[in-house]
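Some structures to go through are shown next.
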Structure 1
Amino acid sequence: MKISEFAGYGDKMEQLMRSVQAGRIVHALLFAGPHGSGKRTMARLFAQALVCRGEDRPCGVCPACKQFLAGLHPDVKRVEPLPGKKTISVDQIRDLIDALSLRPYEGGRHVVLIEQADRMTPGAQNALLKTLESPASAMFFLITDAPGALLPTIVSRCQTVRFSDLSVEDCAGVLVRRGMDPARAARLAGLAQGSVGRALEIDADAGFPELRERVIASLEALKDRSCVAAAAAPLEGEKGSEAGVLEIMELWARDLMAAQNGAAPYQSDESERLRRSGIDGEALLKGVARVRMQLESNVAWPYALENMFFNLLKG
């Protein structure tokens, strides 16, 4: 893929890329936006373009591009939480800083991709600060779904580029151009609410339709407080799938809010089902955010889920 081909952002990103290559921009870009909005893909395209030795960058065929695509380019550093860890540690950032103290092998600079940048511990972020202030020969790309979790001092040293989901129609168009059947593309674009990345993930997940139906049925089973335990029970065994359950709830909450405010929901074929729901969309959206925070604090999933269900029935 070329930067200019990126749906919704092509022209803007081409201009930004020219500024980066000409040195007319800060040495750190913060790509922020919801999951699946394309920020990771764009950051990787930028990084590849910076090490590419072809004329039309990124060309994808020069030795540098092949090294990059194989994850072997010596001047590209990737940082993310280690397997089994939730955070990026201060030791990982110190190792990065040590690596950046060496001269680049092939190009004029190092290129650093920090994925899930919001997962850096406060110590890791503070360790990165000085390097961001005087980067020498490095270009940084910080990628995050949650820029608010970064220290203000980190954000202030970056140029923020915000990404958002496409319209459902534009998202479906991207999927069709990738060879997908138009009807399937339209359905997936609606389920993903305009997120190309999420639409592709849903398409690859054979268990998604069944899980989505169970999640929505569980919410629909909430009639009064006496049935909270029974409504939550089908979801309490989803150990390891909590994030997927919460994402389905979040997407359903957005559709509920649209329907309850007189707007067209993303899933137009479910309009009647949405209208019948007794769940307040805004309350559900806030509940999902609260459960995510509780899980980060190691609150047990069944307790957090049932607590949210009780709160949805308040009033």
Structure 2
Amino acid sequence: MGPTGVGKTDLAIELYAKLPIRIISVDSVQIYKFLNIGSGKPSKKVLKDFPHDLIDWIEPTENYSTARFQDDVVRSIKDSFESNLTPVLVGGTMMYFHHLINGISNLPNVPKKIRQDIEEEFSEKGSNAMHEHLKEIDEKSSLKIHPNDSQRIKRAIEVYKATGKMFSQWLAEQTVEVNSIITDSNLIQIAIKPEDKQLHRESVAKRFNKMIDDGLVSEVENILNMEGMSSNSQSMKSVGYRQVCEFLEGGYNFDDMIDKAINSTRQLAKRQMTWISGWSDLVLLEKNRTLPKSVEDLILNNS
């Protein structure tokens, strides 16, 4: 695991070339088909030579949740073991990792009408206004959910509307269970951190500018032209895609779009590092540092 643009895929490929492993993506954007450039998805050639599970998994019109990810990733892990391969999970969606390792709460079902009403309200008012609304009804949840995380904001408001109980209260009262595939495994947790924060900030800017040069705006235009797609689709709410959508809708000019996308990506990387800073039992590597032989041996011995 690690922040965006730090070299996670490169390390996974290095391991694949040495050890009998199966790479499983832990990325809430790369899971979508057609979201290639803006997600930093490996090229088709790389994916052919070094296959990744859970990349190009769903259509960009679909919604995807951490609960659905748990089902999909557990299935991939089981398939790995049955094939005598060690599953190596690679990505930067920290919430997916967190729920896999620590369990996920069982939340109440929400009537379809309530979900639709909140979806319409989101379309009218936007994520920031709805985050303020969440703050009014459940301040504790609002402090833990980023204003741009529309999916989790919606979920918290849905639970409150459906039950009259704060989302944070539901979570506090729930008991969580970790899937036995995790508890019964010899889990090795590896994180990569930037060797220099300022260099990484500059790298993030260069990386996004290259995405623009590679045709990100055209990619977004093509996706938005697909049947059932709009800028309000969950897939278009991710960093980079959201800013390009706003640019195409006339929200701001081209240069402002680039600045906003770079700043949002840097904020994402900062949040990812905050997760890692509070994570226990990590093998922590600096970018470009080779994985210690002792860890390679551990993976090999687990195979």
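Coordinate-derived values only; no laboratory data. The model shown is predicted, which means the values in this text are computed figures rather than measured ones. Cβ atoms are built from the backbone, for glycine too; each structure is taken alone.
Brief remarks on what is shown
- Relative contact order in percent (Cα under 8 Å, 6 or more apart) - structure with the largest value, from 1, 2: 2
- Computed 4.2 for distance in nm of label points 7 Å out along Cα→Cβ at positions 78 and 270 - originating structure among 1, 2: 2
- Taking distance in nm of label points 7 Å out along Cα→Cβ at positions 134 and 150 as the criterion, the top structure among 1, 2 is 1, with the largest value.
- Entry that produces 48 once percent of Cα pairs over 26 Å apart is calculated, selected from 1, 2: 2
- Entry that produces 17.5 once mean count of other Cβ atoms within 10 Å over residues 38-45 is calculated, selected from 1, 2: 2
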